[in-house]
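Just so you know, all these numbers are worked out from the coordinates, no wet-lab data involved. On a predicted model such as this, the values are computed, not experimentally measured, just so you know. Cβ atoms are built from the backbone, for glycine too; each structure is taken alone.
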Structure 1
Amino acid sequence: MEINVAKLLVGNWKMNGVSTALGEASLIAAAAKSAQSQAIQLAICPPATLLARLSETTAGTGLLTGAQDCHPKAFGAHTGDISAAMVKDAGGHFVIVGHSERRADHGESSALVQSKAQAALEAGLVPIICVGETGAERKAGQAESIVLAQVQGSIPETFSDGALVIAYEPVWAIGTGLVPSAGDVLAMHEAIHRSLVDRFGAKGASIQLLYGGSVNGQNARDLLHLAHVDGALVGGASLTADGFLKILHAIQE
C-alpha cells in the first residue's frame, strides 16, 4: 500500500483513549474529505483496543487509521503482541514502528525496528519509522549522526515508491512543550533526505518525512511549511478534535 499526498497528519494517541474517544475521532473524520481536496491526508493511530472500532466508525470518511506497533513475525506464540496482518484485518493502513518510547521502554534496536517495518510492508501496511536524538545527544553535537544511523538501520532494503514514511521526533521535544528551531528541523530533514537519496536514489526521494514533537496549532504553520517536512506525527494535540484540527487549519491557511 502507498501514501502519496502533499501533507500527512498522523495522530498518535499512545496509551490514551477508551470508547468515548471515538466521538473525537468522528469530529476529526468530518474534516478529512475537505483536507483530501487540498492533498492533506489525516490519520489516527489509536490504542489497539480501539483500532477495529475506529476503522469501522470512520469508514468512507477519508480518515485513515493505523496501529502503534506490530510484531516482526506474522503469527505465533507471542503473548500480548499484535501482528501486522492483525492490524490490516482491523482496518489499519499505517503502523508506527520504532517510536522513541518503544526504543527506550522496551529496548528496541534499529535492527528490530527494521524487521517490524518489513513485516508491515509484507502485510500491505505503510510503516511510519520513527527516529530521533535525546537532549544529551544533541548537546554533545551528535544529533545528526545518531539520527542518520537510526535511519540507516531501521529502513528495509526493499520497498516501493511511497510505501513507507519516516518521522523525525527529537526525544527531548516529545510531550515537553519544547520545540527545536525551524532551522534545526530544516537541517535535520535535509540531512535525512540527502541520506535517503544517496542510498536509494529516486526511490529515497519518494519517502515522506514527518516532524513530531510538541506540534500544535501555534507552531504547525512555521514547521510544516519547511522544505522536506511533509507532515507531522502528532501526540497530545491529536487526542481532541479541537487540538488536531487546529494543526490542520494552520497548514490550510
Structure 2
Amino acid sequence: MARRKLVAGNWKMNGSLAQLAELDAIAAAAEAHPAVDVAICPPFTLIAAAVQLGKVPIGAQDVHPNEKGAHTGDVSAGMLKEAGARVVIVGHSERRADHGETSALVRAKAEAAIVAGLIAIVCVGETEEQRLAGRAVEVVDEQLAGSVPSGAAAASLVIAYEPVWAIGTGRTPTTDDVAQMHAAIRARLATLIGAAAEEVRILYGGSVKPSNAAELMAVPNVDGALVGGASLTAADFVPIVEAAG
C-alpha cells in the first residue's frame, strides 16, 4: 500500500534561536512536496519558539512517562502538547545507551505521548557487534516487542530503524540490509498490532544525507527518514525532503 513519506529532523543537542531561520527554506520545500510530511525536533528550549513561527510541524526528542511530579529536569507529554509539539522521538539509541533506557521505559514514554495526542516515533536498532554476530533482526525484534504499545495505530505510531553503528559515522547498511530489516519490522509489527501494521510508517535513520536519500527512499517498506546531522541546515535537509517526494 502507499504510505505517506515522513522526513523528520532530529537536531539533538544542537541549535539556537538564530538557527530557526533554517525553517524558512524547509517549510518551502515541504510546501513544494505536499505528499511528504515534514517535522523538525529541536531541543526543548526551542520548541515553543519554533511552533510560534508556524513554519513546519515541531516535535521533541524525549518525554517523561508520567503526567507530572517530582521529576527534576523532565518534561511531560502534556507539557509538550501545550508547547505546540506534534511528535516526539522515544527510545533513540543515544537515550538507550547514554541514559540506560530500557524498552519497557520506551514503551511507557510512547504510551504517554499517544495518550496526550502526540505521534510517537519509536526508535530501534542494533550495534555493530550485534550485527556482526548475526543478531541484528533478533535484537530489533526484541526492542519492538518491548517498546511498541499494544493497540497502537498508524495515526499515532511511527517506527524508526537506526542501526547504531551508522549514526553519525557516515556509514550506511546496504540497501539489501535495509530492505531485510524493514520487512522484518513490518512482519513483527503485524504480530504486535495486527492489520494496523500495514499502515505504520517505518523510517530509516543513520547517516541519511542528500547523496544517499533517494536510494534509501526507494527501498521497499522505507517510508521516510529520521535525519540527524543533515537536518541542521536547509541546504542538507531540503534535498532529503525532495528525495522523499
- For which of 1, 2 does distance in nm of label points 7 Å out along Cα→Cβ at positions 31 and 183, calculated from the coordinates, equal 4.1? 2
- Message: I have 21.1 for mean count of other Cβ atoms within 10 Å over residues 7-14, calculated from one of the structures 1, 2. Which structure is it?
- Response: 2
- Check the numbers for relative contact order in percent (Cα under 8 Å, 6 or more apart) across 1, 2 and tell me which is largest. 2
